[in-house]
Structure 1
Amino acid sequence: MYHVYFLRSQLRPDKTYVGFTELDPHQRLAVHNQQRVPSTARYAPWNLLAFVAVRERPTALGLERYFKSGSGHAFWHKRFI
């Protein structure tokens with residue numbers, strides 16, 4: 001199973017992050033909160049807002065790319081925040 005997940009910084013609630021993982025999303029959240037991901041370490045700790053689980057890696061990567069695009073960001077930001 002592959003996951004696209006959505007995080008919000010507890011330190012700066014205006015900061016959000018979209019990522020992809022093969023791990024359980026809660027395990028991946030722990031990695032972010034241990035500041036082991038350079039792109040998110042500055043704004044830790046994080047909360048898990050939501051995640052999408054899919055069976056195929058290309059589907060998950062496509063969703064991550066979409067959610068990071070302008071229209072995809074607007075979509076998830078409107079529904080998850």
Structure 2
Amino acid sequence: MATKIRFEMNHDGWREILCSQKMADACNAVGERIASEAGQDFAYFPATLSYGGGRVGGFVRAQSIEGMLAEATGKVLTKAVHA
């Protein structure tokens with residue numbers, strides 16, 4: 001016999017977690033690691049995202065043509081994400 005379970009999200013709680021300093025620190029650590037593994041032509045940029053009520057996040061981007069070419073031909077950034 002199957003039992004019904006009602007699951008209700010605590011939206012305020014999730015927002016608090018996703019906008020917290022601990023989450024920002026975690027995002028920054030992962031972003032810096034990815035940029036470092038991808039190489040000197042990549043950099044991490046922390047950000048407050050425009051969706052999700054001020055959710056923290058960040059971006060790793062190529063800083064040069066060489067970095068763009070390294071991603072296009074060797075997938076160095078993609079490999080760094082999966083490392």
For this session: Rank structures 1, 2 by relative contact order in percent (Cα under 8 Å, 6 or more apart) and report only the one at the top, that is, the highest.
Result: 1
Problem set entry | mean count of other Cβ atoms within 10 Å over residues 7-14 - structure with the largest value, from 1, 2 | 1
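One of 1, 2 was used to calculate mean count of other Cβ atoms within 10 Å over residues 55-62, giving 12.4; which?
Numbers: 1: 12.4; 2: 17.8.
Of the structures listed, the value fits 1.
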For this session: Give the label, chosen from 1, 2, of the structure having the highest value of distance in nm of label points 7 Å out along Cα→Cβ at positions 15 and 47.
Result: 2
Problem set entry | helix-only ellipticity at 222 nm (-39500 (n - 2.57) for each DSSP H run of 4 or more, over all residues; to 500) derived as -15500 - corresponding label from 1, 2 | 2
Problem set entry | Identity of the structure behind -0.59, -1.13, -1.17 (criterion: log10 I(q)/I(0) by the Debye sum over Cα atoms at q = 0.14, 0.26, 0.27 Å⁻¹, calculated), options 1, 2 | 2
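Bear in mind these aren't lab numbers, they're just calculated from the coordinates by the rules spelled out. Since the model is a prediction, treat every value here as computed from it, not as a measurement. Cβ atoms are built from the backbone, for glycine too; each structure is taken alone.
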